[in-house]
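These notes open a run of structures that come right after.
Computed from the coordinates by the stated procedures, all read-outs in this text should not be read as laboratory data. Computed from a predicted model, the values in this text were never measured in an experiment. Cβ atoms are built from the backbone, for glycine too; each structure is taken alone.
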Structure 1
Amino acid sequence: MDHNDIVAAVLDGEATVKRLRREDGHVWLMPHNPVYAHTSGSHAAILGNVVAVLRMP
């Protein structure tokens, strides 16, 4: 995964979608909502890139 990709990841058994940030040898998972804090990605399982979102009515 590359810096600034949107990824699906598993943290503490929970799935989440975050923006991946690589900075100074560290991996961070950044939420889109600024109310939430960023999370260290060192213990996350990155499942893959998010390439599309389908919304069902």
Structure 2
Amino acid sequence: MASKTITVKLKKSTIGCNDKVKGTIAGLGLRKTGTSKTLENTPAVRGMIKKVIHLLEVTE
């Protein structure tokens, strides 16, 4: 269990969001509404998720 992962799914559109939010979503590897990505559970990734949690669905 050395590499913990988090799965994030983009639940809401980024239309109307500012460029910082759009950049964070792109940094997480998400493009369209409904896409999901499995990421490593690191402090950097958790910080990015925290900034845009209102658009995401997160599962451990």
Taking volume of the Cα convex hull per residue in Å³ for each of 1, 2, which is largest?
1
One of 1, 2 was used to calculate helix-only ellipticity at 222 nm (-39500 (n - 2.57) for each DSSP H run of 4 or more, over all residues; to 500), giving -8500; which?
2
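Please state which of the structures 1, 2 yields 0.55 when FRET efficiency 1/(1 + (r/R0)^6) of positions 15 and 47 (r between Cβ atoms, R0 = 25 Å, to 0.05) is computed from it. It would help to have the intermediate numbers written out before the result.
Values: 1: 1.00; 2: 0.55.
Structure of origin is 2.
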Compare relative contact order in percent (Cα under 8 Å, 6 or more apart) across structures 1, 2 and report the one with the greatest value.
2
